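Below you'll find the structures, each written out as structure tokens.
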Structure 1
Amino acid sequence: MYIKEIQLTNFNNYETTQVRFHSQVNALTGKNGMGKTNMLDAVYYICIGKSYFSSGDKYVVRKGESFFRCEGEFDGEKGKDIVEVKVTPGKKKEIVLSGKKLERLSDHIGRFPCVIIAPVDIQLMLDGSEERRKFLDNTVMQFDRSYVDSILAYNRLLKHRNATLKGFAEKHYYDQRMIDSISHGMFKPAQKIHEMRQALIQDLSPLFDHYYGLISGESESCSITYKSQLDAESLEELFAKNIDRDKILSRTSSGIHKDDITLKMNGEPLKNFASQGQLKSVILALKLAQYEILSQKNENLPILILDDIFDKLDRTRVEHLLSIVASEKIGQVFISDTNEDRIPELLTKIKVEHTAFRVDGGQLEEIHSKA
């Protein structure tokens, strides 16, 4: 399954545009700020139903407009699908799949799996644990839709529990039965989330080791482990043990919302010792491992998006990475680069079918194609 055509209206800096893509590799070149990343985000949005780079839909709407619309036509062995998404901030998002309106975003996630690698992913390594939990959730959601329901249920009750604890503190009042009634509904989704995240890391770890070795040339070892309070105790036991602390803090101090991924290089915490080049290699290995997991779990090969990841990499390493992402194990690929010639030349050298586009001011112009 690949995305054959996209139509955009008021999506970031695209007023209106329509573009047909190559089924294998698409290279988008041009100066910064011209719309390369916005087009890649449109591909991601159509696949997943939300932006990868913007925290909310209101930031995706073209300046001065009140809505945006994106449509993608997918083609594959079993026929074609058309995804239409219309968003007016403040109103419910409309997603239509081949003429049928979907009631929930979770009904869409996973139908068209997608993995994106971008400079902002360095946050996975350096920022707080929330970004790393998002990585886990984004992966599992794309092959198990019931996981979305568990996440939504847990987060809704967590918000309710925190608000109740805060309200009790403000009123100098406490009702254990009310807290228990909220907490009880969190136990089952928490257990499912914990089990799915744990299983994911078990599958991901050897793949991560493999890809990091390929990318780094085995120059150092890097490992990934999953850390959760539920490894040793159930959520019910944690809540009972920490209730006095929760009363003092007026929030829930334990649970799967505290989970994290631990990344180490040569046995030491990654963020304390890794160089920028090593961090980029870790991101590439992690996302390629994610891609392989989704390939194994889904009928369709995921779409792979590489946004400006070749900056500051030497030509040999760029060629090596292109050979990996252009292999038969990878489905449709989108690549952006500020260098107009580099990627098309290397793709031609390693005999990969592709189309290259020049992006300028929210318009795409086909400049080279090798069928």
Structure 2
Amino acid sequence: MKDQSLRTRLIFGVAPILVSLLVTALLIILVGSDPIAVASKLWSGAFADLLSASNVVNLWIPLTLAAIGLVVTFTAGLWNIGVDGQIVMGAVFASGVALYWPIPPPFLVPVAIIVAMIGGAIWGMLVGVLKVYLGVHEIFGGVALNALANVIAITIITGPWKDPSNSRGTAPFALDALLTPISREVNVSLLAFLITVAVVIIIWLALRGTRWGLQLKATGKNARSALLLGVPTSRSTLSAFMLCGLIAGIAGAHRVLFTFGNLRPLVSGGIGFLALLVVLLVSMRVLWVPIIAFIFATLLGGSAKLKIDLRLDASLVGVMQDTVVLVVLLFNGLRQRLQDRRAKAETPIPMSITATVDNQRAIGDVTE
């Protein structure tokens, strides 16, 4: 039985990858290009030099943070579509500190990141409050708050924080308010990188070995049963949303304090929605999040080469990513169906039912 289970896991682990590669290759052929050439250009575009590799890492940092936050809410059985808005609000709060708070330089960046975490947590808490106390499903609440966050950001940029000399955003932040890169060649914030690694480790440990993590999993499996067993499901739900928002706020801070150097419209760049694809692929396995996020960041980082060298639209990368996610989800659904069917087949008949059947047969024999 163990060999069969291992074989099944191997098949359903490898098959989606092979099918995804095959479908992607067919799509590339249909648009009139060579799959090998596309793969080569993606790789060279992402890692042609240290600056290109730095761009991949700079996308990987907020993408990993957003995906890790989503793992927390997915573990609690919550579809936190509002993570993109939480990134935006983190960026807004961090920008307020960078522009207007008179804080000494050594403390300015840490305070901006902490305030961004608070902003993201507040926005995540709003989704939780709408769900727990007003019965608004988190998908609808999240979509509405995403739109509201972008409206707030645009209103601030074009209103009180408007820079007459810059139509694309606020005034550039002072150098003391920016995350510093490792070097001119390696344009990556070491602080942001270390924070991301620390967040991955902390969330992995929290979900595996704490009472809060167990309560979160119980809530996600069956909230009603968990409540009957004494699990504070409302508190678990709110804490999951707030923690996700807090982590997403760090991603927002990275976008304004390092990637752009100011606040601009649509500052999240859709990273929250891309993080949803990452989490769908990893199935809430925390340690897989950085790996899958790095693959996605590599694809996006190398997509510019497709348009320049092969004259292919960069949106082909998005089609490739969506195809992989769709195939993996289809195989996961098929595996779940097979597991359910096997479990039903292997479930023993209760003794009471067996005894009843035997009694009915005995009565039939006597009657005859």
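Bear in mind that the values in this text are calculations on the coordinates, not laboratory data. These numbers come from a predicted model, not from an experiment. Cβ atoms are built from the backbone, for glycine too; each structure is taken alone.
Quick rundown of the values:
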| item | result |
| --- | --- |
| Highest-scoring label, criterion being mean count of other Cβ atoms within 10 Å over residues 52-59, among 1, 2 | 2 |
| If volume of the Cα convex hull per residue in Å³ is computed and equals 152, the structure in 1, 2 | 1 |
| Distance in nm of label points 7 Å out along Cα→Cβ at positions 228 and 252 from the coordinates reads 3.9; which among 1, 2 | 2 |
| Parent structure of the calculated result -14000, given that helix-only ellipticity at 222 nm (-39500 (n - 2.57) for each DSSP H run of 4 or more, over all residues; to 500) is the read-out and 1, 2 the choices | 1 |
| Distance in nm of label points 7 Å out along Cα→Cβ at positions 20 and 172 derived as 3.9 - corresponding label from 1, 2 | 2 |
| Origin of the derived value 25 (relative contact order in percent (Cα under 8 Å, 6 or more apart); candidates 1, 2) | 1 |
